[in-house]
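Okay, got some structures for you below.
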Structure I
Amino acid sequence: MRVVVTIQHPAHVHFYRNVIDILEADGHEVFVFARENDLAVPLLEEYGIPHEVLAGPQNSLFGLAKVQLTYEARLLRRARRIDPDVMTAIGGVAVSHVAPLVGAKSVVFIDNEGVTSHRITTPFAHAVCTPRRFDDEYGEKHVRYDGYHELAYLHPDRFVPNPDRLRAHGVDPDERYFLLRFRKWDALHDVGELGLSAAGKRRLVSLLDDHGEVYITSTDELPPDLEPYRLPVPPHLVHDLLYHADCYAGDSATMATEAAVLGTPAVRVQSFAARETDMSNFVELQEEYDLLRSTPDEDEAIETVRELIADPTTLETWARRRERLVAEKIDVASFVADLLCAQAGLPVQGRPQRTPAVQ
């Protein structure tokens, strides 16, 4: 089987890297194509995943459209040479358009409801895969699974935190510290949305600085006074850092979910959280598992952080809640590998998707 994987975001690298390992171990060929990103391409290089960059970053909505057209045209040329059986991506705009033109099946993964780009993706995709509680419906092509994207790389069968990796970069995992994530709001679905203000970021840092070390990872430019707090470890170790953190807070959707599935107390600040139509992942993590706090109000978010770090039982409580989540969710990487094989008409390996302890 020949599989084309496309990467547009650092989280996509994490989502697919175990899937790629599984497929290659089974003798399949995997071809990875990427768009330039501040972290995605370096992560591909760090994990030793051969890839080709087909387009650069965008710096405006007009630039986004231009980059997307360039990306799709180049992907089409490469796919014609490869003659893939399956093409897959998160979001999957390019994959859903190109796959039918080269006789391949397209398998698209999404976890964010109500996004405009889905209207130009899902009608063309052969399979649309979402977490089980996803609100939107895509008919016979819709495949639901008991998990989140983040469990393709943070399920305990796939990720074992290593404190020594942190110590090698000057971080003591046994000491109290906090991780903050600030992001740029420049994607197509971000128009009119917002996260933490500059003042809110400073207040959050000021609060946490009195209780331990503060580390910031940010795709948005940091002001000079916050620059000393920038992440002390390379990007590929951020999940080790997140696992051992006493609390996570920020305006990144992906890292909020990562923190929750790792059992790290998490506070998410985004205007999306104001709506009744907030993403089902966040609703489930908050209402069903109580592993996440989401709010559009940064004052409320900062007060929630204050309460969490003041409670001596918080870490133990979150660890118990995470145990329940892991028992009820699957190893998403195994699921994805089997699904791609099935779409290509190949026998499915039937790999275990739950750990033996929770079957």
Structure II
Amino acid sequence: MESNSVVLVADIGKSRCRVELREGGVEPAAGTWRSEVLAAADSAGFPGLGMHNGAAEAFLLIRETAARLQPPAPPGLVPGRIPRDGPQPHFSPLTGVGAAVAGVEASTEQSQELARLLAGYFGVPAAVLSDATAAHLGALHRKPGTVLIVGTGAVAFSFDTTGTLHRADGWGPLLGDRGSGRWIGQQGLQTVLEAFDGGPATSLSAHAAALVTSPELVESPAGTVSPAQLPAWLATHPNPSRAMASFAPAVLAEAEAGDAVARGIVDEACRILTVTVARALGAVLGSELPRVALLGGVVQSAFFADQLTQSITSAGIQVMPAEGDGLTGASLAATGRELLQERYIHRDGKF
């Protein structure tokens, strides 16, 4: 990577799309890679590249989010920008685009098409890779190892020394993603309904009432929102997985406060995620102590990160700090060559 090169990077998950301009390079003295965020914007995510017209939808999402970068980039750096009044910050010329996108593994054709669209629109080489692969690349900076990503979904990725991918879970909200933010939130909502039916009482019931704000849902005679309205609230939500994941913070907070029902959900999530890590590690274990880096919105909770770390450590697996995230990985993919994960990166443009 050349010093002072600028790349446009995107990390598109099912819940959120983040776009940044990053400037970076290799520090000559230390030989380490550095990166500085120059501008950033975000918007809602999308179902994934495996959907119909997935490449076109992802391209439009990246283009529209890039147009809202703050501080705004000059029109010549990001095509399609509308100039704003006032002085513009100075940026070096754009040298590449990196996009970490959910669902890349579902369609090689759509992934390659997205790389072509990005390279053609921005006029620079483009790299497209899965959000999980990018997270691995960012967390371990080109090195082999394992990463557990716990966000709305959950997946463990291992790359061995030959660059071969080994994964566990990440199969989506209907068939997998166990222990994820969606899973935790869903379990919490289910226990609220169980309490309503006469099951164990939980402080989560009070939190669930705050979710149901639709004017179509009628309050109970006592003036409170009934848990019986939760199924209708979820059915009308445009993104049910994201809606359920939005309840995960309440579950974590009540578990930390001592609610037995919530604590049981957290303990089970940690047990499941420990198994997921072990399965991803199983094919690549060697003589070294197995290690994993943790990423994702759910592990931003210090309480949950501590509980999960204890569970993983008890299984004989060392938890190590992540050096970066999916946007870091997208930046490395946009500028690096012959990476460990190269066979899983789709490129277009002159590299």
Comparing I, II, where is mean count of other Cβ atoms within 10 Å over residues 154-161 highest? II
Of the structures labelled I, II, which one yields 22 when relative contact order in percent (Cα under 8 Å, 6 or more apart) is computed from its coordinates? II
With Cα Rg over 2.2 N^0.38 Å computed for every candidate in I, II, 0.97 is reproduced by structure I
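Can you spot which of I, II the value 14.0, 44 was calculated from, given it is Rg and Dmax of the Cα atoms in Å, for residues 42-121 alone?
Label of the originating structure: II.
Bear in mind these aren't lab numbers, they're just calculated from the coordinates by the rules spelled out. The model shown is predicted, which means the values in this text are computed figures rather than measured ones. Cβ atoms are built from the backbone, for glycine too; each structure is taken alone.
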